[in-house]
Structure I
Amino acid sequence: MPDGQQILAATESVCPVCLQRIAAQRVAEGDNVYLVKHCATHGSYKTIIWRGLASYRRWAERGPRAAPPPVLETASQRGCPHDCGLCPEHRQHSCCVLLEVTQRCNLRCPVCFASASREADDPSLAEIETWLQRLLEHGNPVNIQLSGGEPTVRDDLPEIIRLIRARGFDFVQLNSNGLRLAKHAGYAEQLAAAGLDCVFLQFDGVSDRVYQQIRGADLRDLKEQAIAHCAAAGLGVVLVPTLVPGVNIDQIGAIVDFALQRLPTVRAVHFQPISYFGRYPNPPADADRITLPEVMAALETQTAGRIRVADLSPGSAENAFCSFSGKFFIDDQGRLQAANAASTDCCSKACGCGAPPPGEEAQRARRLVAKQWAAANPQRAPEDSAYPIEVSSFDRFLAARQHSFSISGMAFQDAWNLDLERLRECFIHVVSPDRRIIPFCAYNLTNLNGESLYRPTTCHHD
């Protein structure tokens, strides 16, 4: 290696031009960590993946989470990421599974995971039922996220939710831009009555300037109205900002403050640094990326230390470098408090009581997300709580439940920063139109010309 560089780990990735699997290395250079790789045909690539070597080493201490899926549908022939379905190379159970119920959308965002359009054929209810059947055949329960496109453009969305509930899935979440929720009074109540638990609300900032740049429209007031309608319907809301350098990084703290002012309806904020899917003849520059440790540092700085980097930790089931999360509650004086250490998993390294059964981390994460992100449910028994607050009465339990809050972030991968070790431990999956179960980053992966391995059409960046 050149002077000042250190190889931290060997891994594999893909070439951004041909998407063929190639060798890669995680390399430290100063305080930064890069993914470095070389394709014999198309040349070398070096992409920032982590800014902050000390935190990279701390995150690496958590180690891998290996739990092969209980059912494998495809053979390993060309190798990851070309055999998804899931194949024998995959190392984690499903936790959250996305059902893309439409490719249509009522916005034209410059930033978008999917190749959303105004006109496209939607899958039928019968076809969606075959997707659910495939998931049931895989054994473990999963959380369902309805996605697209914009799912609310389907008038039969309540029927889809009822179908999912009837098939025994106990947590249903809607990924939405919120336009229909905002504009149509009573619509949120229809979805809640059908069995919806939570709205995963696209929420990029607290000013229209941000929405104009990322979504191409003034949406700030509509987001506020969507949240108000969800509150009236008893739906939990998770705010989901796509973080874009030079656009909304300075609003990270303001987004958290906005969320806290709307407790208990807003249950969480889930930050997603921008990833580059779609057509990119010129590779995105490192300055176009924000890494997870930078998001965590901004949370501490912009909240004046009310949220600290020390309050945040790697996810429990996915690869450590995919995400961070922290649980909080509001104390009697209205102050934000980190959940105490007693809430950590029993079977942590420090406990010494042995590793949990294979796949238990994914199932535990599934349950915790369902409990935290759904609105408070007075029918739920106190012993079903996942929150580290001592309670001596049901009333006190409900008060604590209403004032719990979580902050998390997830870094999705594109053709330049894709690390196959991370991909193999992915527990967020998509049911493809042909009923294969595919890790999220593999499903959305495109080369620099926008050509995809799995998604039926090309997509834009997010």
Structure II
Amino acid sequence: MYPYITCCLVFFFVLLSGCQKDNSQDYNLPQHSDIQVFFNHRHTGEKQYTDSYRKIQRPGDNLEAVIIEAINSAQVSIDVAVQEFQLPEIALALSKKKQQGVKIRVIVDNNYSRSWSDYSQQEIERLPARERDRYERYFQLIDANQDGNLSKEEIANRDALVILQNSDIPLIDDTADGSKGSGLMHHKFIIIDGKKIITGSANFTLSGIHGDFSNSKTQGNVNNLLKIHNAELAQLFTEEFDYMWGDGVAGSEDSQFGLDKPWRSSQTIRWNNTTITVQFSPTSKKKDWQLSTNGLIGKTLDNGIASINLALFVFSEQKLADILQEESEEGVKIKALIDKEFVFRDYSEGLDMLGVALSKNCKYEANNNPWRNPLETVGIADLPTGDKMHHKFATVNHDIVITGSHNWSNTANRNNDETLLIIQNETVAKHFLHEFNRLYRSAKVGVPKYLKNKILKQKKQCS
């Protein structure tokens, strides 16, 4: 009898240790047959890649290679809607497909539709600091031999927008409707042959995928990418694209961006043990918040039973924070990582979750609601200096993922062209849970000392 008990106890502790093991080395999570998930900061063990521009070997999935592979598979058509397009190898892949007779259309945001190589020296000198920094990063990307000059050959082969132009690939931005531009054309998706979608949080830029020339330690803003093979879902993306495209380049001003697009409710598709719900922003303030993309996020969060994990660039939607507070008080375990530039701003809902508040000129934001039972599980991921937490995802329980281009903000909800996806599939969710746990493992959570001091100082000044 005693040997039997001993064997059972050994088995129990082995099982327990297996359940508690550090899964950071789990590089081989199975992919769903129709939905593949990629992360540019994923820890991939011995599997690494060398980015084509900086020639730096680093861990993570090569998101640019995933995009190019999808482009290379196209036989009929490629539609691209991305806020910023800067990577020449993607442009060259599109150029090659154009030469093969594939129909290609590209939409970008108007702030990024003009090539930097088109700027005069006088214009460059007048740029504000942030834009000047963008120009310097562009210059380093195009300057292949790093001699401090841009030759015609370098511009022709390394400037993505010039490559598209020289290849006669039609491109429009969100001024094609005759306006000065929508809130932001913030989409990040590609449709291949009306059957496959590439989408996620990454812009097609060096800092969005690989890392910057000015800092060799950067690995790109932390982003995700999905490759989804479903013609019915692709048709919904094509509908969104067609509204924005109108009749294209040099046509009548019939493009529809932002609130000019017809509003569409969320659409749900079920196949292969998977449910995907998609909704495109924006939603007019005239419509009930529950019908908006943020409203859809709220409904999904209401499904939380065991856990909710947030990995967000920005979180400023009060109603979502209030829903999370209700979930937390009902026993749902909640953790959140927010980009360090936004997590402790006065409008951040990360502050509410931590039970604290910051004022602006001694005034708090409307409906501000620090939690009665604050969390200590909200904070900042430990990233290479210069990289941003650019994810826009959440996991709910063990099988639901909220993701897309959509930041959790009122601006994304009411003004921008955005994509929101709700995916219910345990295999897909495992990838996002693994990514969150990887980031959380070394994160700094709770209210930092400097913030506590700042709050005390504000209270004295404003009393």
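Each of I, II could give distance in nm of label points 7 Å out along Cα→Cβ at positions 103 and 431, but the derived value 2.9 comes from II.
The maximum of distance in nm of label points 7 Å out along Cα→Cβ at positions 415 and 447 over structures I, II, that is, the highest value, falls on II.
When distance in nm of label points 7 Å out along Cα→Cβ at positions 255 and 439 is calculated for each of structures I, II, structure II comes out greatest. To test your reading of the models, identify which of I, II gives 39 for percent of Cα pairs over 33 Å apart when calculated. That value comes from structure II.
Looking at structures I, II, which one was helix-only ellipticity at 222 nm (-39500 (n - 2.57) for each DSSP H run of 4 or more, over all residues; to 500) calculated from, given that it came out as -10000? That value comes from structure II. Looking at relative contact order in percent (Cα under 8 Å, 6 or more apart) for structures I, II, the greatest value goes to I.
Any read-out appearing in this document is the output of simple, stated calculations on the displayed coordinates, not a laboratory observation. Given the structure is predicted, the values throughout are model-derived calculations rather than measurements. Cβ atoms are built from the backbone, for glycine too; each structure is taken alone.
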